[in-house]
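Values quoted throughout were computed directly from the atomic coordinates according to the rules given, and no laboratory measurement underlies them. All values derive from a computational prediction rather than experimental measurement. Cβ atoms are built from the backbone, for glycine too; each structure is taken alone.
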Structure P
Amino acid sequence: MIFELCESRGFDAASIAQRLSLVGLAEPGSQAQAEALQDLVIRPNVDAIANSLYDLIAATGEFSNFINAHSDAEKLKDTQRRYLLGLGVGFDTVRYFEERLRIGSVHQRIGVPQSLYQCSYQSLQYLLIQNIPQQLRSDSSAFEKMIQFILRIAALDMSLAVESYCAARTVALEKSLKNVRGESARLHHLAVTDWLTELHNHSFSRQFLAGALIQAKAERSPLCVIMADLDLFKSINDSYGHLVGDHVLRIAAARMTSAARDGDEIARYGGEEFLFILPNTEIKAAGDIAERVRLHIKNDAIQCGDEQIQVSLSLGVAETNDSDTVDTLIARADAALYEAKRAGRDCVRLEKRG
């Protein structure tokens, strides 16, 4: 049989022996005291102890509210009876440790407050001592040994239950934190991603370009941008409808991504306009990339249902200089794009340089 909680908490034979020694249950006679506890104290009085324990914890306002909200009184008393009838029975076995660890784990899962949970052990000790029979009380040595055993077995049970309670709570908090991080990542993705094309959006592209400009100036490295625009896109929407237009945008974006290089940033800048950011790239190489993208878009019609839709792309390329800002660099690429439009569309134009 696999004892999962013992395994997870590292309770093997050696660590069990160590815990028993720590609470004083490794002493000779402890097994006999466990049997006496059951035979003389618990079994003859189990119902009375369970009822009294219930009454004591229910009298606490916070615990009373929890009991009323989460548990039937008789069901809880029955659970307490079963717990009492197992108290100390085989306390040196891995099975006993597993059961006590499980108690703490279950209490954490159902939301029993830890502070009140720990305080209930004090009530348990009081009731057990109160029910020690007169035959033991008349023998001061036997009475003292029984009290010591009750305190020790309660300490063992409490240590195991609280240990697993805290471990389960840590796992729950880690899971909650993971969920929060996952939700944060999802929200971040939504904030920087264009919902239609799955490219980065306008806002992200400008932030990315601002960082790329700073890096290019610091490293004295080239940086180019490409402004690209699907030609006569309005006519596609007018002829086929916006759903087809959305499909065309998605396919065009996918083709742009496949034609670009790893490390190139592509964003949907607005409508049918796209911005490429090419770090460590001079204008001639950027022009070659723009031409490759243009051909990748043009060479194959986009299939949409029964329709074959031919799409072309105009592109303008600009390279940064020492005085550039995000706005000035994009403006020059935009001017080159309009030169491509005036040249008849479906072509690439590099910025005019003095």
Structure Q
Amino acid sequence: MTARGRVLGIETSCDETAAAVVERGRTVVTSVVSSQVDLHARYGGVVPELAGRAHVELALPVVTDALAGAGLDRRGRSFEDPAGPVGIDAVAATIGPGLIGALLVGVSTAKALALAWGVPFVGVNHLEGHLYAAMLEAPEIELPVVVLLVSGGHTLLVALDAPGSYRVLGATVDDAAGEAFDKVARYLGLGYPGGPEIDRLALSGDASSIRFPRASTAGAFDFSFSGLKTAVVSYVRAHPQVTNADVAASFQEAVVDVLVAKTVAAATEIGARGACLAGGVAANSSLRARFAEVFDDRGMRSYLPSRAMCTDNAAMIAAAGYFQLERSGPTPLDAGAVPDLQLRTSR
């Protein structure tokens, strides 16, 4: 790897087609994201076959745009020296978890580019990628930190001890937080995606009007949101006069209470220097405000990635790929996509 350590990252795990170039796992040179939200909105959720087809159409144009932002042509060579060497040192792509058809598009694209350029291919766990989102925008971050990773499919508490070294402290035992947001939004007749709609509606509601339950779990740092979703449905059926705004605000308050309380407990137990948010739900305004307030009150740093870095992107995949390549070397080219890939404690 050259001194610049340039990694091209490709992300196609769900409904964003993304590519980015990152240097030495820390500096984002360029990042391009093409969202499919409008394509899936009419169906109220992501349609896997449509997502895969859209990735096929968008993958190469998005990669080309990302390369151009880094001063490289589609062959990976500098515009100023088109006969010179390839300006990319490795190609990283999400291999899981995600939709199998979508994942295969990104993996195939990355392998083809790696072969054509004669550089290593690195298959990255999408969830591990999210752990690096805050580090890309806060290079001064002091480790260890606790990362609260909240998305449509996952809710995890992870101790990040060093780049590439982490421990899974807790996870959801049923519905993920983002999944609960989407299901409640659908029941209330709101738009897709549900998280932003509830966030917007909650601003005009009274968060103290309904006391929804905060579920306890056997594991101190595990989460459960299935019962909360059921409680919302039961309450609305029993109180048809209640406003959607009050339901949204009270539901959101219950989710945020649990997420923040368990993150604080985890950070305290492991002696973390701070805490980070990651994942799509990390864009929620109430969660961001409470997270910063609670940790600041305790004299601990809180790291809140920009909303663009919370959602799926390829910069985090490139960063994770850089550190993985340093730690473990290239991924074999016969490695396949793994739709149910888990995030396991790194040793």
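24 is what came out when relative contact order in percent (Cα under 8 Å, 6 or more apart) was calculated for one structure; which of P, Q is it? Answer by label: Q.
One of P, Q was used to compute Cα extents along the principal axes in Å, and the result was 70, 46, 33. Which label is that? Checking each candidate, the match is Q. Here distance in nm of label points 7 Å out along Cα→Cβ at positions 58 and 322 was calculated and came to 2.5; which of the structures P, Q was it taken from? Checking each candidate, the match is Q.
When distance in nm of label points 7 Å out along Cα→Cβ at positions 10 and 74 is computed for each of P, Q, which one produces 1.4? Could the numbers behind the result be given before it?
On the way: P: 4.6; Q: 1.4.
Label of the originating structure: Q.
For helix-only ellipticity at 222 nm (-39500 (n - 2.57) for each DSSP H run of 4 or more, over all residues; to 500), the calculated result is -13000, so let me know which of P, Q that is. This value belongs to structure Q. For which of the structures P, Q does the calculation of mean count of other Cβ atoms within 10 Å over residues 306-313 return 14.5? Structure P accounts for this read-out.
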